[in-house]
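Below: a set of structures, written as structure tokens.
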Structure I
Amino acid sequence: MDALSVAVRANLPVILWGAPGTGKTSAVLALGARLGLPVEAVVGSIREPSDFAGLPVLRDGGTWFAPPRWAERLAAAGEGILFLDELTTAPPAVQAAMLRVVLERVVGDLTLPSGVRIVAAANPPALAADGWDLAAPLANRLIHLDWEVSAASVAEGFTAGFDVRDPGDWTPPEPGAVGRARALVGAFLRVRPELVLAVPDEPVRAWPSPRTWELTATALACAGGDERVRAELVVGAVGAAAGFELLSWLRDLDLPDPELLLTDPLAPLPDRVDRVHAVLGSVVAHVAADGGADSWQRAWTLVGRVARRTPDVAATAARSLAARRPEGAVLPSAVLELAPILRSAGLMP
């Protein structure tokens, strides 16, 4: 429930997997009420592809793909939760029509506001009435969470009422947090390039792909310090094998603070190449979030330090820094020492 709350607040598309009758729908409706968000529940088994792709009608001499009323209500509200219930009862044609809704928030010719969150729920196909496996393109657009209930929680709910956790103390990630998380994921994928894309041979819920690594980076930034929530979201995005490997790698990193590296030219740097990649990526994200010319100029000194040991790592950071040059920033003298690195990065003739 904590992971679901974070996903909804962070606007990450999420699907809950669990047996029928375990309160998935009730929990989503209660969470929407607690957050003050309208919830539009759409059941896949009773919908047609046109309910997501739009129904063609004539308008102003052309064809308009009219959205359904639930989409119009969400657009008018400006925010809310689109709850795709019983997703595995939706036939393949309907699942295909949902793809743009989940990824781009587009229904027919209507674009839903960015404040509309996507939450789905599904029973495993073996337990669903006329169940279908979730189509791979649709599954790869969602973070998968296992919805489990314990006897103790059910007994307590009947006695004292079923609790919906209040995520009101959740705060959005600070500026640059998502960029730093992306840098960490990128550094990890340099170490394990075979995990960039690992399409399974048989239907599974979550697996590594560039799209799900993007979801993973955002989840890392938004989960805060709660390791349980972080693990639920990361594993739900890229699967157990890749997810736990990333979490283990992150746990062993112990990276220095980017601000310390920018202010102290003698601060120690990691020895391992993957950690150096992570450090420089984190520094570039910090500089981009800061947006100031001073921090941008000081970052070049750090790149120069790295260039003396690992030129290829420095070249990657140099390319990223150059693309983020603040207006009016003067090139520091340290850049002159980096001429070979800048040439290899394609930034200098």
Structure II
Amino acid sequence: MAKIDAFFKLMNEQGASDLHMVSGQQPVLRIHGEMERVKYKILENEELKAMLYEITPEEKVKHFEETGDLDFGYEIPGLARYRANFFQQKYGIAAVFREIPSEILTADQLGLPPIFGKIAQLEKGLVLVTGPTGSGKSTTLAAIIDIANKARKDHILTVEDPIEFVHKSQSAIINHREIGTHTKSFSSALRGALREDPDIILVGEMRDLETIQLALEAASTGHLVFGTLHTQSAAKTVDRVIDVFPHSQQAQVRVTLSETLKAVVAQNLFKRIDKKGRCAALEILVCTPAVSNLIREAKTFQIPSTIQTGKKFGMCSLDDAIMDLLQKGWVSAEESYNKSIEKSRFINFLKEPPSVFG
């Protein structure tokens, strides 16, 4: 057993989502969104480096020493998988580990609305799950892939950096590919994917122009493509995809996106006040003909009002989702106010006047 595994077991016991190991500091766990120090000695650079290198493949160590940055996956059988990130900082080496549960939570366990069942059954098109880092995008996508895996007789191909949730083939066949281990980059994996007879492609992160371009191409040629972006609303997600292209191409991209985009889920995590844990507020955009027209005609600023009037299609605004959590007594008025868009809807729930930073 590697020395660092004891920290992963502690992390699992405490229900922590992340473990921070930093030279010159004690280890820190993120538990339900808050940082808590572990009662352990301050980590010295050489000691921490030895601890981290013990679980790192040799070729990954070489990459880290050349670049100062590293992402890879680590697994303790029977416990969990971990997404590892190493980086250099002022006082030496540092690492952050995100726990990826071995059990994939179903859509029902996550409380996802019925529209997600329909999304998992789409024949083709592009579906984007967005939100800040650590907002649960991977968990939501894993639940959608789980529905497809159980219900469809298809080939599902995932491309991630690193592999997070591991699905066992059920009705579908699933292949997992990891950037840097099984393929060079997202773009090279996507180019190859078109020759690998996939029905569904999961792109862990749409980081750059080439990856977004290839994802759009795959979605427009008869594949169902799922991807993630670090945007905070459905409208901003559409703008982000278009804005990454040169201005001369944007009109054509709008047409392509209006035809291929099927849904956008923008989510935000909240700390529960009724019990330990966190819950997600989901903004859901379904690309109806009206939404497609807005994208094509560069009127994305009208998307929020279309979401408000599109509840019969399964749409939901972020503020409506937050209000639902607040009225259930799951989240605080302060966090609801701080993370809402139209703050006037939440101001009367506050016990004290809002902060000037709210």
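Any read-out appearing in this document is the output of simple, stated calculations on the displayed coordinates, not a laboratory observation. Note that the structure is predicted; figures quoted are calculated from it, not measured. Cβ atoms are built from the backbone, for glycine too; each structure is taken alone.
Data table
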{"quantity": "Structures I, II, by Cα Rg over 2.2 N^0.38 Å, for residues 77-236 alone: label with the highest value", "calculated": "I"}
{"quantity": "Which of I, II leads on relative contact order in percent (Cα under 8 Å, 6 or more apart), largest value", "calculated": "I"}
{"quantity": "Which of I, II yields 4.2 [distance in nm of label points 7 Å out along Cα→Cβ at positions 277 and 293, calculated]", "calculated": "II"}
{"quantity": "Which of I, II leads on distance in nm of label points 7 Å out along Cα→Cβ at positions 173 and 261, largest value", "calculated": "II"}
{"quantity": "Origin of the value 164, where volume of the Cα convex hull per residue in Å³ was derived from one of I, II", "calculated": "II"}
{"quantity": "Which of I, II leads on distance in nm of label points 7 Å out along Cα→Cβ at positions 13 and 333, largest value", "calculated": "I"}
{"quantity": "Label whose coordinates, when helix-only ellipticity at 222 nm (-39500 (n - 2.57) for each DSSP H run of 4 or more, over all residues; to 500) is calculated, return -14500 (choices I, II)", "calculated": "I"}
{"quantity": "Comparison of I, II - label where distance in nm of label points 7 Å out along Cα→Cβ at positions 181 and 213 is highest", "calculated": "II"}
